[in-house]
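*Asks:* For reference, the structures are reproduced in the following blocks.
Just so it is clear, none of the values below were taken in a lab; they were calculated from the coordinates. Computed from a predicted model, the values in this text were never measured in an experiment. Cβ atoms are built from the backbone, for glycine too; each structure is taken alone.
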Structure P
Amino acid sequence: MLLELQFITEEEMNKRGQEEIVGFALIIIIVAVALLFLFSFYIRGNDEESAESYEVDSFLQSVLYYTTDCENFLGNFSVQELISECKSEERCSDERDSCEILNQTLREISGSSWQFGSDRPVSGYVFNVSVGGLELVSVQEGVQEGNFRNALQSVNSRGDSIEVSFRVYFK
C-alpha cells in the first residue's frame, strides 16, 4: 500500500489561516450585534408600561376639548365649558346637573383611556378640578401609590382661575 503525502506550502497555510480569522471575526461581530440588541431592550426596561409626561399632558389637553352631551341653546359644551357651567351651578338644557355630567364624563374618559388592574401597568389615577383651591370635582380610581406622571392645566373662566390636574399611578 502506498501512502501519498501532500505537502502544504507556506502560502496555502497563510491563506487558510486568513480564512479562519475572517470567519472568527464574523462570528464575533454577529455575537456583538446580538448582545447590543439584548442590552438595548434591557436598558429600555418597561417603557411600554409607563406613560411619558407628554402623554399625560396631551391627554389632559384633549379632555378639555372633548364635547359632552350637556347642551344649551347654542350647542353641546366641551369639558372646559362644562367646568365653567358646573362652577356657576348651571344646568344643562334637559335640566341635568352640569357637575354630575362633568363627573360622569371625566370618569368615562379616564376609565377608557387609562385602564388599570393587576394585569395592567396603570394602578390608578386621580382627576381633580378645583377653583381657588376648593375642589369642584374629583374622580379617583384604583390605587394611588408609587410612581406617577402628573399634568396640570389652568383654565380661565368668567374671571376665575380653574386648576385641572390629572395624575396617573404606575406599578
Structure Q
Amino acid sequence: MKTLHLLRHAKSSWEDARLSDHERPLDARGERAATLIGVHLAQCGVAPDLVLVSSARRAVQTAERIAVHLPDGTPVVHERGLYEADDDALLRRLRQLGPELACVLLVGHNPGLHGLGLQLVGAGAADTRAQLARKFPTAAWLELALPGEPWGGLAPGCASLRRFVVPKDLV
C-alpha cells in the first residue's frame, strides 16, 4: 500500500501588485494555517519519504512551515514544473516516482491538485468525497491510500480517500 498526501498552499498575499504570481508570499492567515496543518500532520504521524513542492514562493513557504513538523531529514524537492501544473501533468509526475517511495507529500496549487484528487479518488466515505468534490481550499490536506503497485500504475479511481482536512476544522 502506498500513501499520497496532497496539500494546497496556504493563503497568499496580493498586497504587493509588483510581484509576479510566482513570487507572491503567504499572508498572515496563510502562515497560521500552514503551521496549524503542519502540527496536525505530525499528530497524525505523517512521515513522507519525499515532499515535492511547487517552486512558487507561497508553496515553498507552506512547505517550510510543514517540514518542521515532519521527521528530521525528510527530503524536500522544489520543482518549477509543479507550478501551474494541471491534474494530468501532476499525475504524469507522480508516475515517474521510484518504487522505493511508499509515501509522498505533494504541495501545490489549484485547480491541478483538486482535479488530481477528484481523478484519483474511487473509494472513501461518501460525505468526505462530497466535501472534496465541492472545494479544495487553501491549506487543505488530502490523504489517499493507493494500491501497492508502482507509481507508474496510478490510474483514475485507484485511490481510497482516507482524510480530507481544512484548517477551519482544526480551530
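*Asks:* Given a value of 9.1 for mean projected area of the Cα convex hull in nm², point me to the structure among P, Q it was derived from.
*Replies:* Label of the source structure: Q.
*Asks:* State the single structure among P, Q that was used to calculate helix-only ellipticity at 222 nm (-39500 (n - 2.57) for each DSSP H run of 4 or more, over all residues; to 500), giving -9500. Display every interim value, and only then the final one.
*Replies:* Numbers: P: -14500; Q: -9500.
Value -9500 for helix-only ellipticity at 222 nm (-39500 (n - 2.57) for each DSSP H run of 4 or more, over all residues; to 500) corresponds to Q out of P, Q.
*Asks:* Once mean count of other Cβ atoms within 10 Å over residues 55-62 is calculated for every structure in P, Q, which label goes with the largest value? List each step's numbers first, then the result.
*Replies:* Numbers: P: 16.1; Q: 22.4.
With respect to mean count of other Cβ atoms within 10 Å over residues 55-62, the highest-scoring structure among P, Q is Q.
*Asks:* Work out FRET efficiency 1/(1 + (r/R0)^6) of positions 79 and 119 (r between Cβ atoms, R0 = 30 Å, to 0.05) for each of structures P, Q, then name the structure with the largest result. The partial results should precede the final answer.
*Replies:* Values: P: 0.55; Q: 0.95.
Going through P, Q one by one, FRET efficiency 1/(1 + (r/R0)^6) of positions 79 and 119 (r between Cβ atoms, R0 = 30 Å, to 0.05) peaks for structure Q.
*Asks:* Still on this structure: When relative contact order in percent (Cα under 8 Å, 6 or more apart) is compared over structures P, Q, which one is greatest?
*Replies:* Comparing P, Q by relative contact order in percent (Cα under 8 Å, 6 or more apart), the maximum is at Q.
*Asks:* A further question on this structure: For which of P, Q does Kirkwood radius over Cα pairs in Å, for residues 15-94 alone, calculated from the coordinates, equal 13.6?
*Replies:* Source structure: Q.
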